[in-house]
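What follows are several structures.
Derivation of every value follows stated rules applied to the coordinates shown; laboratory data play no part. Keep in mind it's a predicted model, so treat the numbers as computed, not measured. Cβ atoms are built from the backbone, for glycine too; each structure is taken alone.
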Structure I
Amino acid sequence: MLYILRSLYAIAKRTFFSKQLYLDVIYKWKGYGQKYLFVISLLSSLPSLFIAISLLDDTYDILGNIIQLSENRAINDNSPEFRQAEILHDLITKLPEIKIEKGQISANEDQPINIKSDINNTDFIRIDTSRNPSIQSQTPLVINRDKIIFFNNVLLDQRNLEKQDMIINYKEIMDLIKKFHNFSVSSFVTFCLTAILIHILIIYSKLFLTVVLATLTLLVMKIRLNFSQIIRVCSVALTPAIVYLFIFNSVIFLSYFLAKQNLLIPDVLGIENQLFIILAIGYTVFALIIIKNQESSKPTIL
């Protein structure tokens with residue numbers, strides 16, 4: 001096992017700069033290179049797995065604390081998770097009864113309604129289900145007549161709401177929290193495996209992208225490679241991007257685990273994805289240029 005890890009490390013390190021490696025991949029390696037790519041992808045999923053475990057553990061603690069607060073149990077806890085639970089429970093108790101019917105949202109109180117947490121004195125929810133809602137609030141959650149907005153992103157619109165007929169109140173929310181709390185325990189292994197699977201699927205989706213790019217580029221360059229060669233070189237050329245992804249996710253995990261700074265936000269994840277694509281395409285082009293130079297250096301047979 002140690003020998004295999006050392007071999008993988010040696011190959012991964014050489015993918016950043018070694019022209020000979022890419023030539024060996026094309027002309028000496030056999031098969032499609034998928035054992036290599038799968039193992040590298042699996043190893044690089046460890047930070048994603050740790051992030052998933054940390055999030056699940058904190059979610060379990062927060063939901064458990066909300067349940068205890070709803071039952072008026074005495075709790076002596078100064079953890080960040082308990083403070084978040086206090087804020088959420090405070091907001092839930094202040095939420096008016098909301099009805100969703102035929103794609104329309106209505107509330108049983110005069111509007112607009114601003115719901116503030118007494119724990120940290122911050123506005124979190126604005127409800128305005130009138131036909132002409134007032135100017136959008138800067139609160140994280142905004143509930144209008146035909147849509148629900150979360151951090152300026154439409155979470156549910158009228159098309160989604162038409163599929164939902166329900167009443168939302170304190171009791172319904174607490175019942176849902178209890179179900180999620182129980183589910184988070186029973187589905188621990190499934191949740192972890194899902195995190196690993198999503199990570200691997202993201203990498204293989206980029207493999208498909210680079211294979212298409214490489215095929216088109218080879219046609220332009222008028223270089224003939226068989227399908228297994230293209231798959232192999234694209235799989236190996238993904239390695240620098242995978243190493244970057246491992247480092248990036250490790251930083252996200254450590255920032256959350258050590259400082260409770262949650263970097264799993266759209267802006268950060270968008271940058272991560274863009275840089276991954278740039279590296280994947282860049283090293284695929286780098287490998288193709290090496291192959292082009294090799295083919296050009298071959299003597300022409302008259």
Structure II
Amino acid sequence: MSSAEIWRRLLFVGFGMALASILVLAQGNSHFGRGLPTTEHWEFDYDYDGNPDEIWDAIYSYDTRGNPIRDYWEVDFGADGTIDWSEIWTRTFDRDGSLLERLAEIDTDHDGTRDWVQLTVYTRDVRGYLKTALVQDDFDDDGTWDRLIAYTDTRDPRGRLLTRVREIDNPADGTIDRVDTWTHTWAPRGQPELSVRRIDFDADGIVDQVHTFTYDHDRRGTRLGFDEVVDTGNDGTIDQRSWRVETRDSRRLLQTAEHRYDFDNDGTPDQFNHWTYSWDRHGNLLGWVELRDFDADGFADSSQTVSWTY
């Protein structure tokens with residue numbers, strides 16, 4: 001396993017919730033239907049030659065109330081038919097169906113021995129909304145936590161997320177090494193209007209970078225896209241910009257999305273990402289295809305394909 005592959009998985013499982021406050025808003029009015037997915041399949045074609053270079057597969061299990069209590073993942077990094085990495089995710093819920101704990105047991109070489117453990121513990125307020133989450137990683141399964149990531153949420157009386165603070169203690173020595181703070185404002189009709197992410201890379205109390213997201217909606221409150229501007233030095237200068245445009249069907253289900261990135265804010269896009277989504281008649285998301293044009297020349301350079309069965 002290369003260091004690049006391990007780092008990709010660190011980002012995938014270790015920082016998933018860090019993106020949640022943005023990604024939940026980014027879904028707009030697109031939802032899964034009432035179906036429960038039983039399998040999930042990812043294919044990555046990094047050179048866009050029509051042949052997958054990496055494959056992920058998952059099988060989901062549920063309790064009698066429909067809570068997802070177990071996922072089993074297998075990863076084939078070379079798409080050569082050999083499983084290189086596997087994960088078992090188990091979750092516990094209270095009697096109201098609220099998630100209490102999530103345990104990931106990761107076998108980084110798929111030899112049958114657990115190599116990495118991640119335990120996430122959640123707390124909720126009296127209304128049942130998420131209040132805190134603590135993600136604890138033991139990267140070598142020696143019984144000692146190697147990284148701690150703590151999240152703290154605040155909400156308005158309607159339960160809408162107002163702030164999320166993420167504090168990273170790496171290598172779990174009791175010292176906070178990085179702080180990310182998200183703040184959200186909401187329009188009168190209840191849709192997200194503005195999100196700001198402030199990053200303090202060294203946890204010295206001084207914000208080092210600011211990301212600002214502005215959301216666009218139609219008259220019914222359906223999201224049409226968003227703009228992001230990035231002040232990489234927190235000096236008041238916009239250094240990067242990106243924007244996303246979405247289309248939806250009559251059910252308000254997401255059909256296409258295009259995200260354009262202007263990494264130097266010179267007014268010319270430097271990268272395009274395009275998604276096409278498919279749904280069944282019950283409103284269950286069947287999958288999507290993402291094409292990435294890294295040099296914005298109009299030709300795709302890589303692709304990701306995701307599908308679910310129910």
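Values as computed for the structure displayed
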{"quantity": "Value 0.20, calculated as FRET efficiency 1/(1 + (r/R0)^6) of positions 109 and 197 (r between Cβ atoms, R0 = 35 Å, to 0.05), assigned to which of I, II", "calculated": "I"}
{"quantity": "Parent structure of the calculated result 5.6, given that distance in nm of label points 7 Å out along Cα→Cβ at positions 117 and 293 is the read-out and I, II the choices", "calculated": "I"}
{"quantity": "Structure from which -2000 was derived, helix-only ellipticity at 222 nm (-39500 (n - 2.57) for each DSSP H run of 4 or more, over all residues; to 500), options I, II", "calculated": "II"}
{"quantity": "When FRET efficiency 1/(1 + (r/R0)^6) of positions 85 and 189 (r between Cβ atoms, R0 = 41 Å, to 0.05) is computed for each of I, II, the largest belongs to", "calculated": "I"}
{"quantity": "At a computed 1.4 (distance in nm of label points 7 Å out along Cα→Cβ at positions 37 and 253), which of I, II", "calculated": "II"}
{"quantity": "At a computed 52, 19, 14 (Cα extents along the principal axes in Å, for residues 213-284 alone), which of I, II", "calculated": "I"}
{"quantity": "Structure (I, II) behind the derived value 24 of relative contact order in percent (Cα under 8 Å, 6 or more apart)", "calculated": "I"}
{"quantity": "Among I, II, which structure scores highest (criterion: mean projected area of the Cα convex hull in nm²)", "calculated": "I"}
